[in-house]
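Below you'll find the structures, each written out as structure tokens.
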Structure I
Amino acid sequence: MSVPIAMEQRMLTDAEFEVVKQTHYPAIAELPQGELADAARRLRDYRNKARDVARQQRREIRGKAAPRGARPARDNTGTAMKKQIFASALKRVNRELGRTAKDEQRASQSEIARRALELKRANRVRHHPSAGRTAGQGMHPIPNQGPTVEADPREIGRVSQFVKVGQARRDG
């Protein structure tokens with residue numbers, strides 16, 4: 001539910017309202033990135049404070065917490081409304097920050113693509129693989145690609161016999 005600006009002005013202090021007023025449409029589009037980030041930080045602080053006060057007031061109403069003021073809270077609708085105002089303003093700022101970040105990313109992606117195209121065009125040299133071995137100077141020995149370590153045939157027989165004996169012992 002959106003809150004009218006007149007109600008926002010009535011519910012908030014002057015300093016809080018100045019921050020929230022910047023988040024409405026015509027003004028938010030003109031803010032630079034740094035001021036948007038600063039406004040988001042301040043709105044987050046205001047929202048968290050309103051949330052904590054509303055939570056404390058709810059506990060006082062239920063009788064679970066001691067009153068913090070001179071008299072116990074009987075209603076927390078005003079504080080809950082302040083929290084809602086700050087949350088919606090923060091949502092607007094975050095949406096604007098995301099939009100500007102997306103625009104910057106789009107620009108950087110085009111620069112990356114342009115650079116890749118330049119590299120591709122610069123690397124148009126034809127690369128031919130080597131022909132490998134040729135018969136230009138006659139016969140050459142072909143190196144053996146097999147394993148260099150050979151097992152002793154007696155060792156192979158000994159292990160095979162050991163397995164046979166073990167299997168016969170288990171079967172018998």
Structure II
Amino acid sequence: MINIVLYQPEIPQNTGNIMRTCLGGEAKLHLIKPLGFSLNDKYLKRSGLDYFKEIDYELYENYDEFCSKNKGTFYFITRYGKKLPTSFSYVSKENIYFIFGSESRGVPKNILQENINNCIRIPITTKIRTLNLSNCVSIMIYEALRQQDYEGLSLVEPFKGSDYLER
């Protein structure tokens with residue numbers, strides 16, 4: 001199972017977009033407090049659209065609580081990582097966790113140092129520091145799903161039908 005972990009997210013619109021991506025990719029979302037918004041926030045719900053009630057998510061008081069309740073392989077997505085998203089295989093059936101830090105501070109340095117072999121950098125030009133958090137989550141979910149051959153996902157458009165373009 002793919003798990004997305006947001007360490008102290010600050011921007012409700014990002015988290016709402018991430019919730020929608022998690023639902024579309026069948027990933028579970030883990031939120032580590034403090035959050036920079038309320039889960040009742042209108043911006044969060046607007047970004048997640050009408051799927052908000054279907055999101056599989058769990059809330060934690062802190063990083064230690066998250067670690068004590070979850071087992072699997074933890075990957076830390078950070079601009080300081082030295083490995084590419086393609087450096088790892090996400091095909092195993094064990095739980096994999098992609099951990100993302102807050103928009104302004106990232107994951108604390110001490111946590112990254114303790115997990116340096118699993119720190120991933122999404123390559124970008126030298127013209128910017130980082131990509132948007134919700135974009136980074138999408139990249140990682142879909143790299144894992146690509147490696148898993150999109151198992152369990154619909155390969156046809158479910159609402160207008162697979163022959164929509166032919167009609």
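A short reminder: the numbers here are calculations on the coordinates, not readings from a lab. All values reported here derive from a predicted model rather than from experimental measurement. Cβ atoms are built from the backbone, for glycine too; each structure is taken alone.
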**Report entry** Label whose coordinates, when distance in nm of label points 7 Å out along Cα→Cβ at positions 60 and 124 is calculated, return 7.8 (choices I, II)
**Finding:** I
Query raised in the report: Suppose you compute distance in nm of label points 7 Å out along Cα→Cβ at positions 108 and 140 for every structure in I, II: which one lands on 1.8?
Result: II
Query raised in the report: Which structure, out of I, II, was FRET efficiency 1/(1 + (r/R0)^6) of positions 4 and 156 (r between Cβ atoms, R0 = 25 Å, to 0.05) derived from, given a value of 0.00?
Result: I
Report summary line: Highest-scoring structure on relative contact order in percent (Cα under 8 Å, 6 or more apart) (candidates I, II) is II
Requested in this report: Work out which structure the value -23000 belongs to, where helix-only ellipticity at 222 nm (-39500 (n - 2.57) for each DSSP H run of 4 or more, over all residues; to 500) was derived from one of I, II.
Outcome: I
Requested in this report: Determine which structure produced the value 2.8 for distance in nm of label points 7 Å out along Cα→Cβ at positions 68 and 148, calculated from the coordinates; the candidates are I, II.
Outcome: II
Query raised in the report: Thinking of I, II, which structure, once mean projected area of the Cα convex hull in nm² is computed, gives back 32.4?
Result: I
Query - Which entry (I, II) yields the derived value 1.9 for distance in nm of label points 7 Å out along Cα→Cβ at positions 52 and 132 - result: II
**Report entry** Of the structures I, II, the one that 22, 41, 33, 4 was derived from, the read-out being P(r) over Cα pairs in 10 Å bins from 0, in percent, for residues 36-75 alone
**Finding:** II
